[in-house]
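Pasting the structures here.
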Structure 1
Amino acid sequence: MTRPHLTARRTGRPTHLDEGAILNDNDGRTTWVLIDGENIDATLGGSILGRRPQPDERPRWDRLLDFAERQWAQSARGVFFLNASMGIPMPFVQALKAMDYIVVPLSGSPDEKVVDIAIQRTLQALLARPEDVMLVSHDGDFLHDLGALLAADRRVAVAAFSEFRNAGFATLAGLEKFDLEYDAHVFDAPLPRIRIIPIDEFDPSDFLR
């Protein structure tokens with residue numbers, strides 16, 4: 001599991017574990033930042049680094065909430081879903097809670113994708129509320145529920161590593177797409193990624209050194 005930065009972002013907000021409580025405690029319109037911890041962890045360690053991340057290669061999750069608030073100029077609440085079938089990683093959970101994340105540890109049978117199921121249910125519950133969503137995942141299992149939110153005129157975004165994002169996200173009209181490293185800047189050190197550079201952003205001085 002990728003470890004978060006240990007500095008608290010803000011304090012004073014309640015945290016709850018059940019689905020109903022997650023979707024309470026709003027003042028006005030809110031961006032719900034839903035993090036598929038299992039998916040992000042597997043992509044960072046397995047597909048990008050090929051090993052366990054070093055401390056400066058791990059996401060600073062507090063920055064993601066700040067990014068979400070700046071992006072849409074409204075408050076953001078973070079919900080971090082993790083598979084706890086083998087137990088709860090308490091230092092990780094405590095660090096996330098110190099950054100005011102709602103932490104949702106889940107368990108189930110080996111053949112159940114417990115994190116995916118919980119996120120799908122949360123997206124469906126949000127359909128009944130006037131809220132916006134920023135999903136942090138590469139997984140195409142959420143396409144249907146994101147499409148329903150977009151059809152209901154919500155602001156919806158996916159934040160991930162762009163090159164590993166499921167191709168189906170490109171078919172959702174109105175979906176905003178952000179890169180965790182290049183847009184949200186949740187990493188301190190550059191990751192060993194090969195980025196496709198838009199020609200308007202190409203600067204040869206980046207490599208002529």
Structure 2
Amino acid sequence: MKIAIIGGTGKIGLALAEQLSKNHEVIIGSRDPVRAKATAAGLKGAKGLNYAGAAKECDVAIIAVPFSAIDSISSISTALSGKLVISVINPIKLEKGTFVYGLKEGSAAEILSGKLPESEIATAFNNVPASLFLEPVTPRLDIAVAADSKEIYDKVANIVRSIRNLRPLYAGPLSEAQTVERITPLVLNLAKRNETGSLGTRFVSRNG
């Protein structure tokens with residue numbers, strides 16, 4: 001499967017690319033194709049292209065741009081028509097030393113859906129810091145996935161499972177993306193206030 005990571009030269013984009021390149025063909029998408037190619041050179045079997053080229057060539061796209069750059073994704077709407085698009089965007093800001101969710105209503109994933117009306121949109125990987133994806137062995141983590149149908153969720157779940165030790169969990173329709181995204185500032189604040197180092201999410205049940 002060809003997976004484009006739009007914003008693949010950033011921290012989370014590159015960390016995901018390192019993991020996904022173990023089992024998929026990864027395309028690093030960047031506004032700067034020279035930088036994209038340089039980044040891809042360090043990944044097995046990867047290639048680097050500009051946003052338009054990566055969107056056109058991929059089967060699935062992961063959007064890992066900062067929230068402030070979300071409007072730029074409209075330019076690749078046609079190239080991503082009919083394709084699965086996974087948002088890892090977190091609209092977070094820092095206020096007086098505390099991470100807070102940056103939207104009063106809705107979510108980044110829903111905004112992205114409005115810019116890509118012909119794509120299948122889901123949100124996933126929001127609550128895992130890049131540093132945990134860069135560990136020699138990824139720790140056991142749960143990945144909350146919001147998508148408007150179980151069919152879309154199943155496609156995302158297969159990608160999540162392709163990374164060792166990750167378990168996908170269905171969080172409900174895309175309207176629940178706000179709930180998923182809001183977990184991220186909590187995780188960041190817990191790590192900061194308790195000096196734990198990077199934290200990720202794992203949910204425990206009696207069934208394992």
Structure 3
Amino acid sequence: MENDAALFLSKIELYAIMTQKVTELGFNVYAQNYRIDACKLAMQVCLRPQIRILNFAELHFCGMLYRGEKSTSIGLNARRSAGGRNFDCMHELIHYWYHKQASFYCIADADNNVEWQANEGAAQFLMPYQNFIPNYCYLHDKLYARMQPPAAHKMLISTLAKNYMVGEMSVQIRIKSLSVEIGHYIDGTPIDDIKIVPPNSVSQKQA
């Protein structure tokens with residue numbers, strides 16, 4: 001993913017790369033209690049890392065990355081939730097691993113292939129579909145069986161956000177992004193036989 005052709009990866013190609021990276025780092029996408037602390041991971045894999053929580057003026061400014069020859073700096077927005085910052089840190093790690101630029105300034109409404117890769121890559125890294133879809137379906141059925149739909153939906157989103165250490169908006173976007181795949185799983189397709197479908201748009205920032 002370090003050449004011009006890599007900027008035009010399909011969703012399925014990107015997911016395969018993310019799954020391989022997760023495995024290389026010693027994580028198991030099928031683990032029952034799968035969760036990734038992106039800041040902790042960054043401290044382990046980046047060159048002389050420094051991570052700072054900064055008081056950015058705007059909520060939509062999500063984070064920044066500077067990759068120097070001797071150190072790495074990541075800045076995260078204090079205005080965003082802890083889960084949102086975990087997603088943003090993973091977003092910056094995708095840039096760190098796979099994109100050549102020395103610095104990135106990431107905003108919520110960025111709309112280009114590099115930012116799409118960082119967003120979708122972070123989503124797959126933190127909420128791999130192989131883990132997220134079965135968990136979503138299990139919790140959905142469990143909660144909707146004993147609660148009214150509005151309360152069940154609210155609890156479903158908050159529980160998944162807590163479990164995966166991301167913001168609630170990240171969970172809602174993930175559900176929408178994987179809606180077709182979730183449907184196939186509900187219809188009985190084994191998770192490893194699920195076919196990944198292309199995204200509907202180039203970029204969706206996950207707060």
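When percent of Cα pairs over 15 Å apart, for residues 58-121 alone is calculated for each of structures 1, 2, 3, structure 1 comes out greatest. Name the one structure among 1, 2, 3 that helix-only ellipticity at 222 nm (-39500 (n - 2.57) for each DSSP H run of 4 or more, over all residues; to 500) of -7000 was derived from. Source structure: 1.
Rule-based calculations on the coordinates, nothing more; no lab input. Quantities reported herein were computed from a predicted structural model and do not represent experimental measurements.
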